[in-house]
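K.L.:
Given below, in the form of structure tokens, are the structures.
Just so you know, all these numbers are worked out from the coordinates, no wet-lab data involved. Just so we're clear, the structure is a prediction, and the values are computed from it rather than from any experiment. Cβ atoms are built from the backbone, for glycine too; each structure is taken alone.
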Structure P
Amino acid sequence: MAEGWARHLKSEVVEAFSAGISVHGLNRIAVRVMAEAGVNISHYRSKRLQELGNLTFDYVVTVCSIADERCPVFPDSTKVIHVPFDDPPTLAQAADSEEAALDCYRRVRDEIRAFVEGIPETLESKFGSQG
């Protein structure tokens with residue numbers, strides 16, 4: 001969802017890539033709630049960081065605690081920030097209906113959107129201007 005928002009809202013200032021420490025497949029519920037918000041992520045795919053090759057990053061944003069704990073080491077020039085969003089699939093497991101499960105995804109979707117809307121200012125304020 002974060003890559004989708006970054007590409008949808010900030011493509012003129014951010015080149016967004018999404019990758020993780022393991023591959024889980026594309027979450028159909030995430031696709032559904034992003035489509036509700038007008039963002040098509042159905043062509044995205046889950047991938048490991050190694051699949052991005054030798055790209056260098058100004059910023060790496062981890063969004064789950066496991067990724068934060070197991071995040072690889074990046075060069076000193078890369079700024080790493082952890083933004084602890086709740087994990088929608090975990091939240092949805094406790095939901096008592098499909099609509100309640102969807103609401104878990106929607107809440108996190110909207111929180112991610114709010115974070116992305118503040119980029120790059122929020123990242124620069126955390127680490128200083130990249131001037």
Structure Q
Amino acid sequence: MLSDSPFGATIPSGDLPRSRRFYEQVLGLVPARDLEGEVVYRAGNTVFDVYPSQHAGSAQHTLGSFVVRDIRAAVDGLRARGVTFEEYDLPGLKTVDGVAQVGPDRVAWFRDPDGNILSLTQENA
């Protein structure tokens with residue numbers, strides 16, 4: 001029923017101007033829509049919005065992932081812009097220089113200024 005419908009994420013922000021600086025200046029995204037009280041960004045063929053919420057940063061799971069062709073280049077490029085990548089050493093999940101092998105894919109996690117967890121994924125079929 002929904003297989004042809006795009007899916008968008010919503011990301012809470014405790015400080016929308018600070019979040020805008022991060023998503024626009026650090027991640028390099030351009031607002032697709034600037035609505036009263038929230039901002040919608042386009043990333044590839046998808047959209048997500050950032051909106052004010054007192055619960056920003058409280059989720060302890062990944063809110064969304066940017067699918068990239070070359071995860072090493074993406075990680076290095078974002079690190080040069082000040083992004084810190086999470087390091088994990090858990091049963092079944094270990095990062096090496098910020099990147100983990102998850103099945104056939106390579107994944108790197110980082111947090112936005114509110115502590116929301118986002119990731120980069122390089123899909124390898």
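K.L.:
Rank structures P, Q by percent of Cα pairs over 16 Å apart, for residues 1-56 alone and report only the one at the top, that is, the highest.
P.N.:
The maximum falls on structure P.
K.L.:
Separate question: Thinking of P, Q, which structure, once distance in nm of label points 7 Å out along Cα→Cβ at positions 65 and 97 is computed, gives back 2.1?
P.N.:
Q
K.L.:
Here is a further query. Of the structures labelled P, Q, which one yields 3.9 when distance in nm of label points 7 Å out along Cα→Cβ at positions 73 and 105 is computed from its coordinates?
P.N.:
Considering all the candidates, the number was obtained from P.
K.L.:
Could you tell me which structure in P, Q was used to calculate helix-only ellipticity at 222 nm (-39500 (n - 2.57) for each DSSP H run of 4 or more, over all residues; to 500) as -12500?
P.N.:
Computed on structure P.
K.L.:
To which of P, Q does the computed value 0.70 (FRET efficiency 1/(1 + (r/R0)^6) of positions 17 and 89 (r between Cβ atoms, R0 = 25 Å, to 0.05)) belong?
P.N.:
Only structure P yields this read-out.
K.L.:
Looking at structures P, Q, which one was log10 I(q)/I(0) by the Debye sum over Cα atoms at q = 0.11, 0.13, 0.23 Å⁻¹ calculated from, given that it came out as -0.40, -0.56, -1.69?
P.N.:
Among P, Q, the structure yielding -0.40, -0.56, -1.69 for log10 I(q)/I(0) by the Debye sum over Cα atoms at q = 0.11, 0.13, 0.23 Å⁻¹ is P.
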